[in-house]
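Coordinate-derived values only; no laboratory data. Model, not experiment: these values are computed from the prediction. Cβ atoms are built from the backbone, for glycine too; each structure is taken alone.
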Structure I
Amino acid sequence: MHRRTVLAALAQLPFLSLTSTRNAQGSAQSAQAPGRARLKVQTRDELGTTLVLGLPQAPFAGVGHGDDTVIVFVPQRFRFQAEEGVSVVVHFHGHNSSAERAIAAHALREQLVDSRQNAVLVVPQLALLAADSSCGRLASPRGLARLLGGSLATAAQIGRATLGDSRFPSHARLGRVCLSAHSGGYHAAACSLRLGGVEISETFLFDALYAESEVFREWVVARRGDPATSRHKLVSYFTAGAPTESLNHGLRAALEQSGVLVAEERREGELSRRDLSHAEAVFVRTELSHSSVTWETNALRDALYASMLPRHLGSTWFASRDAGRPIDRRGQ
């Protein structure tokens, strides 16, 4: 992670009694967990504020891999709106990685900022630098609800003094939730869809469909035909020739058979921006390498652009809705 200004490091905070956090319909409530939350590192740059937290609600806090890290990024231009709550993008990293590495390597902060969406990024530490798809407490009922409750309540209390105009209250309800998963992060995403205790609006898989296709199918079909504001939308990128390709073909066929509106892109840039926004399930075949799928052509940014997350900043991305989406490479 790029740390230009260290505002606080290893500061100890008393654990917060979690306030109620609700889903977009206001029904999910977070549970309190024993222990203490702590701020490990806080940094601020032109993108926003990044909080590296130690939380008892983290997937492996005190168990398994034993790492309690959860990273919360609040964009500089995030503005809390009471009627929206706090919308969140949760990213699950893959094998042999960490939350910190994933944020840097996949340009997660940059892509969220570029999408101009009014949302906060939460990246929990899964199996640390291990070839392991397990997800600890996220495999337990309401695991995601507790994780988000602890993450947002802690970030809000810390942010009272440091977030400035991007601060939000600790009692704010949870807004729209989008899941993002790369590679082995698919299992954490599947567990969150089945057991998370939070209404999840959209799920983005980046070369991550290795198993549990039925979980993703059932989740999409459950809201088939609903308005865009209440449907369950899936976006799945897969690498050409990889094991994920055949599984994506199978899932696409199953969704079409179930009457889901599906869009497929055999070559990146073919689908219009309207197609990306209106389809209930989007499948994108890419020639990129497995490690590059999430970021090199701004896949996460484009999925966020086409999402139903709240956006209050102007954007030219939809200037030509019926034209193919622009494929630009990060760093160029």
Structure II
Amino acid sequence: MKKTVIGIDVSKEKLDVSILKETKIQEEAIIENQTKKITAYLKEVQKKNTPEDILICAEYTGQYTYPLSIVCEELGISLWIENPAQIKYRSGVQRGKNDKLDARKIAQYAERFQEEAKLFSMPEKSMVSLKQLISERDMYVSDRAKYQGQLTDQERFMDKADYKKKGKRLHALIQELDQAIKQIEKEIQKIIDSDETLSNQHKLLCSIEGVGERTAVKMIVETNAFKDFTNPRKFCCHAGVAPFSYTSGSSQHSRNKVSNRADKSIKALLHMAALIAATRMHGELHDYYLRKVGEGKNKMSVLNAVRAKLVYRMFAVIKNNQLYQKNYLNPLLKS
């Protein structure tokens, strides 16, 4: 049975709403992006439809979707938070753009592909806190790197007295950021230690060569404690690690390459983990890297393969609930 579909374009201050039923627009509205306003509006919608017959679809816009998520959870309304790129590339050519048109487009997309809807459920409080803390830490780390860059890059190009004054201020800012980062890392560790599942997953991931504390925590958050992703290949696509072929007819035969549509934050951490495992640690991945480079393979292509191997290993230790074994032998292959 076709549901009443509600397309919502989410922004910081407001929600543009388009209600669609049997391809016809039933209602359009603009509401403030506040839980009270959203609750009041959706309760009115529920009076005309049962909660089971309503499907809300919204583009993912980070923390701006949080009030809507909370309300849908409380009212028992199905919520589908979709990747904006997915909606864009499956909705055909659009002439003109504004929030009202975007809401209509989302509603039409949801009605057309509602059988493929992936319903959103609020993650546990610990996961929400971890995600927010990681985002805050990354912001401070980025600021610290910017200030440190000022210290090292500008000394030669400034008057010594002016540079000394500026350096003093920058050192004070860097010191404050260092303290804030340390405090956040303590809070992150406290959350992980207080949750048996998170603590166990963190321990398993850190047993893999090259995988450090930050990469392990980011993997846990990015996969929602490995609930949202169970297939390592799909996660490789998400992280921009999986290579794809680019060919067309007889004229275009490009080498396989990764897609730019990826989560750059997890990709950067996976790259650092692969770099450490391949060049700074003696083990299977180091030997693999040297062997492939010795065969003439491009170094970045080999590093990307190492990144993928790390992802597969992380999913394997979680699935088997066992620490990584460097010299593991598959019992099915034993003679």
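Key figures
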quantity: Which of I, II yields 44, 23, 8 [semi-axes √(5λ) of the Cα gyration tensor in Å, for residues 100-195 alone, calculated]; calculated: II
quantity: Structure from which -7500 was derived, helix-only ellipticity at 222 nm (-39500 (n - 2.57) for each DSSP H run of 4 or more, over all residues; to 500), options I, II; calculated: I
quantity: At a computed -0.42, -1.31 (log10 I(q)/I(0) by the Debye sum over Cα atoms at q = 0.07, 0.16 Å⁻¹), which of I, II; calculated: II
quantity: Among I, II, which structure scores highest (criterion: relative contact order in percent (Cα under 8 Å, 6 or more apart)); calculated: I
quantity: Structures I, II, by mean count of other Cβ atoms within 10 Å over residues 132-139: label with the highest value; calculated: I
